[in-house]
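Below you'll find a set of structures to go through.
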Structure I
Amino acid sequence: MHMADALLAPAVAATMYVASGSAAGVSVNKIRKEDNTSKLPTMAVTAALVFAGQMINYTIPGTGSSGHICGGFLLSALLGPFAGFLSMIVILLIQCLFFADGGLMALGANIWNMGFYGCFVGYYLVFMPLMRSKLFAKAGDKNSERIKIILASILGCVLTLQLGAFSVVLETKASGITELPFGAFAALMQPIHLAIGLVEGLVTSAVLIFVHETRPEMIESLNETGNANNKLSVKTVVIILAVVALFIGGFFSLFASSNPDGLEWALFGNEESGYSANMGLDEENYGNSSTISDTAAGIQEKTAFLPDYAFSGSDSAAGTSVSGIIGSVIVAGIVFIISFAGGFFRKNKKING
C-alpha cells in the first residue's frame, strides 16, 4: 500500500506529514515516560521482522494481485501503540530512502495509512478490549487466550487495512486525481485489501501465539495476566525472532509473488497475466507532477542504493537477499540507536530519603 508521490497533491502530502508528525510527537512523549529498558531489543527485532515480512508478497488467488503485511497491528501488540508507531516510522523511512519503496513526498501519508491505524485504532479498538475481555473462558486459560489472539488479529488486521485502503482513496480524491473516480477506485481497493487483511491476520496470530506460548508477558495486553511458567527466556525469544527475520528477508523473499500489490493492482491491473486492467493507468505517466515531487524523487535517486530491493541495473536474485538482510539489520540498528539515544525506556533513579 506504499503510495507514490504521483498520487498526492503537495498540499495533501503536507497535511499527512503534519498528521503523522503529530502522532509521532505524542508517541515520543509517551514512551519517554516508560521505565522498561528491556523493551529495546524487542523493539529492534520486531521492527526488523516487520520489514522482512513486508518483502513477502503473497498471491491473492483468482485476482492477479498480491499483498504483504503492514505490521502495525503486530508491533502494537508486542510493543504497545506508541513504540509500535515509532518503529513503523523507521521501517517506512528506510524503505523509502534506501529502497525507493513509496514516495518521499508521500511518506507522511504512508506512515498514516500503514502505521497509524494498525498501531492505534487496531490496538485500542480491537486488540486491548478483546484480550482483556472474559470471552470464551476465564482469564489465564491457554485455549481462551489463543482464540482471542486469533480473533483479535484477524479482526484488527482486516479493520485497519480497510481504513488504510480507504484513506488512500480519500487522499487521491483530495489530490484531484481525476483518473481515479472515487466510487470505482474504492470498489477495487476495499475488497482486495479485505483479502490481504485476512492473510495478515493469520500471519499476525501465528507470531503472537508463538510469543504467548513462550513468554506471554511480552504481549502488551497480557502484562497483568501472563503465565509465569515461561518455556523460553526473553533473550531466546528475541534471538528466534531475529533469526526468523533474517531468514525471511534473506531467503524466503526470493519466493515472493511477482503480482502487483493491492494498490498497484487497483491502479494498473494485471493484463499481462490475463486479468483485468482495473483503473488502467499508464505506469509511466499518471497522477500529479510538481516541483516538490520532482525534488523528492531526485533525493530518492541519490539515497536508494538498492532500488526496488535489487542491485541497480541487475536482475540477480542476490539483490533481493542482500536487500532483505541489510534492510532488516539497518532497521533494527536504527530503532535501537534512536530509542537508546533518545532516552526511551530509561530507568528512573529513586532517591531514598
Structure II
Amino acid sequence: MKNVTLNESSGRLISLDAFRGITIAAMLLVNFPGNEDNVFAPLKHSHWNGITPTDLIAPFFLFIVGVAIAFAYTKRLDAGMSPSKLYPKLITRALKIFAVGMLLNILGLIPDFNFADLRYTGTLHRIAIVFLVCGIIFLNTRWKTQAIIGALILILYWLAMNLIPTPGYGKVMLEPGSNLAAWIDQKFLPGKMWQGNWDPEGILSTFPSIVTGITGMLAGTLLLKVKSQEYKVIYLFTIGFIATIAGVVWNWIFPLNENLWTSSFVLFTSGMACMTLAASIFLVDILQYKKSAQFGVIYGSNAISIYVLADIFALLFYGLKIGGSSLNEHFCNLFTSLIGAPKFVSMVYALIYVGILFIPAYILHRKHIFIKL
C-alpha cells in the first residue's frame, strides 16, 4: 500500500516501513506453521482471554494503517485538496482490499467450493473497513475529535458488552459464542463464521478495531507535528507506556481478548505498537541502522501484496498432495523422524516459507514495483 505512505524522497520514516514489514513477516510466520498441531505457545493466539505475542500482530498492522493514513492525507490536505476529491480513491481502495479478501476466502474452499461455506469476514476485510472508516474520519476531523471518537467507541463497547444481557441467556456473558457480539453475528452476519457460532472479525468487534486505526492516526499526526526525532521517540514511548498500563488496568474488569477486540486490548496493543514504533525510529532513523532494517523495508514496501501471495502460494506448499501428503506434511514427517522436536521442525518450515516469500518481495522492491490495491 505504497500509496498510503510517503516515499523516501519526501521524508518517509524508513522505520515505519521496517515496522510494517516485520509485522507482515510475523503474520506469515504464525499463519503458516509446518504442522498446526505442533506450534510453540508464543506463536499461537490466546485461546480466549489473555494475550500472546501472536495476538499483537493484527492490531500492530491496523495501527500502522492509521499512521500511514495520517502521513498520506495530511500531505494532500495541506496541499489544498478537498476531502470530497479524496473519497473516490479512498472508497475504491477499500473495496479492492475487501474484494481480494473475498477472493482468498473463495480460493480457500477449492476444490470443494460451496457458497454455504463461504466466509465474508477475515483479515483483509477488517483492514479494508478500518482503512475506509478511519480515512473518512481523518479527512473530516482534527486529532482532538478523533481522540474523542475513539474514546467514546471504547467506552460504549465496554458498557454494551458488560451491561446488556446476552439474548437467550438472560445475563451478561463474555464466553466464546455466548456474548453480545456473537449473538449479533449469529443474527446479522452473512455466510459461515470462523468458529461456527462466532467470528473474531465479526460486526460488533469491528468498532473497537477501528479505534486501533485511530490510535495509529493520532501517532502519525504526532510524528508529523513534532520535528525533533528524539522528541518523537520520547512522546511515542511515553504515550505508549501510559496506554499499555491503562489497558492492563482495564483488563481487570474487561479482559484482554483479541477475539472480542476488547477495549482493554485496544489500549494495551496500541500502547505496545507506539513503543515498538518508537524503538524502530530510534534504531533506524536516529542510530541509522538502515541496513539491518532492509528485511523489514523490503517486506513492508508491498506488504498486503505479499500477504495475498502467501495465501496463493499456500495452495502449492500446503495444499498440493504428493503421495497422499502435502509438502509441509512430508517436511515435518521427515525431519521429525530424524531429529524429533516437532514444534521446532514446524517453526523451521514456517521460517522457510517466510524466506520463500521474501524472494518476490525483494524482486518487486529491487525493480521499484509497488503494487497498489
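Laboratory data are not the source of any read-out in this text; all were calculated from the coordinates shown. Being a predicted model, the structure only gives us computed values, none of them experimental. Cβ atoms are built from the backbone, for glycine too; each structure is taken alone.
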For which of I, II does FRET efficiency 1/(1 + (r/R0)^6) of positions 13 and 133 (r between Cβ atoms, R0 = 41 Å, to 0.05), calculated from the coordinates, equal 0.95?
II
Taking 1.9 as the value of distance in nm of label points 7 Å out along Cα→Cβ at positions 165 and 269 derived from one of the structures shown (I, II), identify that structure.
I
Ranking I, II by volume of the Cα convex hull per residue in Å³, the structure that comes out highest:
II
Which one of I, II has helix-only ellipticity at 222 nm (-39500 (n - 2.57) for each DSSP H run of 4 or more, over all residues; to 500), as calculated from the coordinates, equal to -19000?
I
Can you spot which of I, II the value 28, 14, 7 was calculated from, given it is semi-axes √(5λ) of the Cα gyration tensor in Å, for residues 189-244 alone?
I
Using Rg and Dmax of the Cα atoms in Å, for residues 285-324 alone as the calculated read-out, with 13.0, 35 as its value, let me know the right label among I, II.
I
